[in-house]
Structure P
Amino acid sequence: MTAAAPTLATLLAGLDELQATLQSADLARADRLVVEHDRGMRDFLQAAGADGAARTDLERLQRAQQIVLEQMSRLRADAAREMRAFEQAERAARAYQSMT
């Protein structure tokens, strides 16, 4: 027996959970949630068809997804900055250490 496609409410709740997980920096769990959300989106799209109500739901979902994508992009940029700063500090420490 095939599981029913997720509803818009289920997908939006999943995005809320993903946002909370990103804020807590649990990247392994966030990765799993992204995969689950993708699977749910595919099922939702297949079941929704192309009627007017589905289009409205999809536009709402797209706006919510865009917010999460922007958050993920900011977190990735922050992590990259932190990595560069760490690498620079490490190089400086090695240079200082070699002088002593």
Structure Q
Amino acid sequence: MQTILLLLLIYPIMICLSFTSSLGARLFIAVVDGLVPDPVPFADEILTCTGVLVKIIKIRHLLRLLNTILKVGLIILGMIVIGMLITYMVS
């Protein structure tokens, strides 16, 4: 009975943390969740692994956005430098 009560308190907290924490914390929670035996197999593991996958997908989108911003910035910087060189050569 105590085990079930403990599981009812700990697993909701772990699942909530797996969707709101950093990637490292999510991975740790997924590993701990996989190692702790529970009466409902695979249900909570699926939820915690989903939390890890969601974080990885968000990080990939952020990196793509930063990559695009960097490329645009380099193009603008190149245009400014070319404009300055042309101005210098004309004068």
Structure R
Amino acid sequence: MEEHLNLQMRDRHGTPVTVGDVVRVLEIAPEVLALLADDERPHHEAMLGKEYEIDDLPEPGKISVSIWWEEGEGRTAHGGLYLLSHEFEFVRKGGS
């Protein structure tokens, strides 16, 4: 049984969310951005205000969302964020 099924997560407004739901990134902690490599930081900063599907509920109180971007010459890179409840809001149920 997948562990995320046992976790209850809510967004900043108290709306329940789960894996597959779409959320909007509202905040990214400055200390998280400070840890990123210089070439990754702009991609993560660009996540603010955009919508992403929840990939995982990695631990109580956090969701995980992911991004991919082109590096050129057919290369791609990826990253993501763990977000706390106050850093995102629910947009729509997955598959909607």
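Where a number appears in this text, it was derived from the coordinates with a stated rule and is not lab data. All values derive from a computational prediction rather than experimental measurement.
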Computing relative contact order in percent (Cα under 8 Å, 6 or more apart) gives 34 for which of P, Q, R? P
Note: log10 I(q)/I(0) by the Debye sum over Cα atoms at q = 0.15, 0.21 Å⁻¹ at -0.67, -0.96, derived from one of structures P, Q, R, originates from structure Q
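Assign the value 11.7, calculated as Kirkwood radius over Cα pairs in Å, for residues 42-81 alone, to the correct structure from P, Q, R. Display every interim value, and only then the final one.
Values: P: 11.7; Q: 12.3; R: 11.4.
Here the read-out was taken from P.
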